[in-house]
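Take a look at the structures listed below.
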Structure I
Amino acid sequence: MRAIAALLICLGLGLAACKPAGGAGGAGQDDMSLGNPAAKVTVMEFASLGCPICAKWNSDIFQSFKAKYVDTGKVHYVLKEFSTGDAPVAAAGFLLARCAGKDKYFQVVDAVFRQEAELLETDRNAEKRDRLVKVAQSAGIPETQFDACTSNDDSLKAFNDRVEAAAKQYNIDSTPTFIINGKSFAGYQDMAALDKAIADAQAAAK
């Protein structure tokens, strides 16, 4: 665990692809979510802040999906944190988002995703750290608190435990993966695919 924490501090080399480092359902007690928990449709996204495909989905689709389904109360959206791609960036980003608190969690997640191209194209650990520190500062988190958040052994263990538990429970082997009322959809999903999957789930839930 100390070795992994050290990797996070220096943001060392990640993994090579959107694959993990190590049924119907909804938000667990440790998951972050948006929307109406009583909605007939739950969309769980298994995503990593170190996965470029996840970042693309966040940039291209998430805001439209949120406006159409989450903000209107039709869908309960649950983000399942995963560790794929650049694992140290993923872990540091999620630890930072949780440190920001529930009110700013998704703001920080979005900010890290929008920095991802730059984060993943550089091999300089110092540059990766500087970019994440700027994300932290934009959320009102000073650099000293960023360091404390991303090097906390207990928080890192909790993150790794969440990833491992989700991988086993839902048989996830890549990101992004979406589970919509128990039905799994692996890979990037555009709005047309989401519209159909959500409509099918709504019809089955009646």
Structure II
Amino acid sequence: MFTGIVEELGEVVALEHGAESARITVRGPLVTSDAAQGASIAVNGVCLTVVELEDQRFTADVMAETLRRTSLATLAPGSRVNLERPVPAAGRLGGHVVQGHVDGVGTVVTRTPGDRWETVRIAVPADLARYVAEKGSIAVDGVSLTVVEVGDDPPGLTVSLIPETLARTTLGLRAPGDRVNLEVDVLAKYTERLLAAGGRTASAARPVEALR
């Protein structure tokens, strides 16, 4: 599990594409300092498994589902990426519960500078919009953020980026038109699933009750 608190900006060293997969190598001195083969590291919000470690770099395999659901396929050598190690069991939950399971890709629409921050508008896929709530949490490229506003037509959300976020994450580099990974609140997804299952259970029970 992650918290959406980015630990360092890494750099893509190599990205080798296969027929339905890819292999990515990233330089990250901090996140590799205590990593081991088989460890998890979040790259732009995507939980990846370390398969090789060498000289402050780690390599991970990226499967077809991940390439389809995320923006990792658009990376290239030299791309900067947000890196985070899993939170230890006794660690602080500084952001919110982030699984590293990206739900879809949004697009930066506008950036509006403020006094010392920026307001960023992001278009959200229609099938994810129902999970986004004003003042709720969302992970954007692995960064834990609070939703300021929600728009329905077209679906989108607004977040405010403080100087620390602008300086220490890739969100300070994103321009209108850039794609960003989105992970919605896992509690919203499970709540929807449980409510739907409850409705089906109730419907299935009615014929039995009618026979009594």
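Just so you know, all these numbers are worked out from the coordinates, no wet-lab data involved. Just so you know, these numbers come straight off a predicted model, no measurement behind them. Cβ atoms are built from the backbone, for glycine too; each structure is taken alone.
Computing mean projected area of the Cα convex hull in nm², for residues 49-120 alone across structures I, II gives 4.6 for structure I. Ranked by distance in nm of label points 7 Å out along Cα→Cβ at positions 97 and 177, structures I, II are topped by II, which has the highest value. From which structure (I, II) was helix-only ellipticity at 222 nm (-39500 (n - 2.57) for each DSSP H run of 4 or more, over all residues; to 500) calculated, if the value obtained is -15500? The read-out comes from structure I. When FRET efficiency 1/(1 + (r/R0)^6) of positions 33 and 113 (r between Cβ atoms, R0 = 30 Å, to 0.05) is calculated, the result is 0.30; to which of the structures I, II does this value belong? Going through each structure in turn, the value belongs to II.
To test your reading of the models, identify which of I, II gives 10.4 for mean projected area of the Cα convex hull in nm² when calculated.
Values: I: 10.4; II: 15.5.
Comparing all candidates, it corresponds to I.
Taking mean count of other Cβ atoms within 10 Å over residues 105-112 as the criterion, the top-ranked structure out of I, II is I, with the highest value.
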